[in-house]
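Readers should treat all values here as calculations from the given coordinates under stated rules, not as data from a laboratory. Given the structure is predicted, the values throughout are model-derived calculations rather than measurements. Cβ atoms are built from the backbone, for glycine too; each structure is taken alone.
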Structure I
Amino acid sequence: MKIISISPRYCLWTLICSVPLLGLAAPSFAQTRVSLQDAIRKALDSRASLKAEAARVSAAEGLEKQAHFFANPIFQFENENLHPGQTYSRDVDTYAFFTQPIDVLGKRKERIEVAERAVGRTEADYELAQRQVVQSVKLAYWAARGAQENRDLLNATVANFQRIVDYNSAQLSVGAISEQDLLRVQLEGERLNITARLAGIEVTRTRVELLRQTGQIDFAEVVLTEPLDAEKTDLDTLELQQVLDQRAEVKVARAALQEAEANSRLQDVSARPDLDLIYGFKRTQLVDATTGVNTAVAGVRMTLPIMDRNQGNRAAAGAEVRRQQQLLEAAEASVRADYYSALQEYELRRTEVVETLQPLRQHAANISQIAQAAYIQGGTDLLRLLDAERARLDAGLAYVSGMVEYQQSIANLQAAEGATQ
């Protein structure tokens, strides 16, 4: 029978090569799996701040409904010539009439328009809040996804490196290596353990932040499933005018300006007189008559805007219009700067991923393979192999960090363009 001899160095090489495969080991099936769209939908359904903004819209719609109603009539009942000893039905004058405010000078129309503009502004505020929540969830998701990837990679590296430590401990026991070499390997293993524990802390921190952004009140373990290399194709960019039309900040500023202009028109017409129509019934006791006489009452009451012509409110409304015009210009300028900054960052991050991070990871893997082959043949020492493995790990961590920043740059660009999700 032929006996096949396997070198201990070959066994070590086999263990080291298994690191990348074990680094992507699946987590526990009991944990909830969450994609990016799952997180966004959960945030839009659960965030209390969004529900509060939706309540503002409902309140504005209620005020709009109220603005459509006509003023209620006023009923007035009076008795005159009351004194002791009189007969009420014969000696007392009785008045009963209604006063109906009427709007023939355009005040109701302007009130309705102001209320409608207020609804438009609150709806724009709600849309802005939604888009801000979506962006914050995306940024938090990718930060947590990168932390999860780093933790998995480091945990797998620690588990496999412990086998290297055990192997070198066995080598020392038979005198194949020096104690100094074992101490160096153990020191490297301790460094990896510390880094892995810190990565676990970072996973918890970013996971809690993600769940907070999605509006959760419990912070259970979750597994984020979105691939880090998603959306590697070039994104279609928009023209600046399209961006200005889509951005919620500009919509809010425009809606606020329209509301201010409507209020300015309302304050102008509020300086006009108020008109009331009076109609009713009067029963009067005539001289030398035994019964009262029933007559009709009709009239018009009008305020006279002599002293108060609503000057202060009109001036304040005009100033508010000018203020909102300046705020609109500021919002458009901010959107332009935000868009160009986000577009440039995305292009730089994409170039970094394609031209730097991917080649870096591939070069580190090649160097590691060369070092492994040389170690098998005895052409290099253990420390050079460890340096090569450390370089591969560092390149993997750098790739994860770069991909997280790349995905976040996509989220920032989509937010700068005014994308809904």
Structure II
Amino acid sequence: MGKVNNRPNTNLILLLFGRVVSDNGSSIQMLILPLYIIDIGGSAATIGLSTFLSLMPIMLAYPFAGVMGDRLNRKHIMVGADAFSAIFVFILALQSYLGHMNLVMLLTVQGFVALFYGFFDPATKGMIPQLVEPDKLAKTNAKVATLRIMSGMIAPLVAVALYTRYGITLLFLINGISFLVSALSESLIKYKHVGKKSIAGIRGVFFDLKEGIMFIRNALLIKRLSIFFLMVFALIHPVISVVLPLFFRTELNYSDTVYGYLQVVLIFGALVGSIGAGFSSKDGNMKKTFLAGVGVLSLALIGFAVMLFPPIVSRLGNDSLIYLLGFGFMMFMMYTAIMFVSIPLQTIIHKQTTPDYMSRVFSIVGVISKGGMPLGALIYGALIYGAVLNKVSIHTTAMISSVIVLFLSLEFINKIRLMEEF
């Protein structure tokens, strides 16, 4: 009998360490940005625009980033993206320190950093199947999610504490350093890139992109999952990125520290979800967990919307412990369910896609599944800020979105439950 290889996967550890450090720095900065924007005179529309600019460049970069990830050395793409992100964030730190910070500069740099991430993410996901055995992909994806979430659990509390005491400049500095450390860690990965034969020039890029689109078009399960996430995430993501910070600032009387606690609740929910998805992968069938996650996600979103209604806030108290517990519980369940549905999608792609298509498929799926998020954030911000607010309140907007998600989920469950690909 052959020896069992129990040596640690050094390349995977380096990859995960880089992402963990970078995610911590980014989380510390991004969690505070909505509050910072409000504090310097921004509005709901500005928060929506900020979220839009942190997502839309990713969507624009994804298709071409996937092609580059299949053609070029994925490690070089990752290191370059993190290095450029560090430079741009350090520029923000310097401008903030000199007192020259303004919203235009903040949103512009945020857009560039998002663009770099658009190239970084497909390269990373495309590399993972080359670092682990095929039968360990589901567990690896769950472990990756769990480790990243655990490392980020302290970020919200650290972010609020640092922002309250030292201001935004230090958060920019920490984020810039985290990008540099991430780039260094990734540069140590031992990875041999095998380039695919491709048509040169722009024509070749679009040909490769078309190949990736045709691959997904013929993969029915991946296509259906992507379309479902497109519709649902467009409605869910702005609830956290736009509605939550504005509602917390304008309707509730908790301190900024409590806002940090709520962010920890979100992360803890995602942690529980990732661990649960990891356990469900032991028998190789994640369908039941996935479908349960879709159902719980819909119900949790409706519960969250109910907690925004003025009679509920008034009856429970907008600064009471009981309201905070109920509010936090709905957020916890929402993020637990999101992990139940997102980890299976990533595992399905890894298992059903050949290595020379991997980055392209992940990038195109990313565009499809997340394409509605920036537009949704922009629309939410405009609705809450604009004249429509006089007729449609925050809680009504959230409830309408929740009901739509519920009906979409029921229709999707009906279509997906009989498919055998899981």
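Determine which structure produced the value -23000 for helix-only ellipticity at 222 nm (-39500 (n - 2.57) for each DSSP H run of 4 or more, over all residues; to 500), calculated from the coordinates; the candidates are I, II. Answer for the origin of the read-out: I. Who wins on distance in nm of label points 7 Å out along Cα→Cβ at positions 167 and 335 among I, II, i.e. which is largest? Going through I, II one by one, distance in nm of label points 7 Å out along Cα→Cβ at positions 167 and 335 peaks for structure I. With respect to mean projected area of the Cα convex hull in nm², the largest value across structures I, II is given by I.
Here distance in nm of label points 7 Å out along Cα→Cβ at positions 175 and 191 was calculated and came to 2.4; which of the structures I, II was it taken from? Going through each structure in turn, the value belongs to II. Once relative contact order in percent (Cα under 8 Å, 6 or more apart) is evaluated on every structure in I, II, the highest one turns out to be II.
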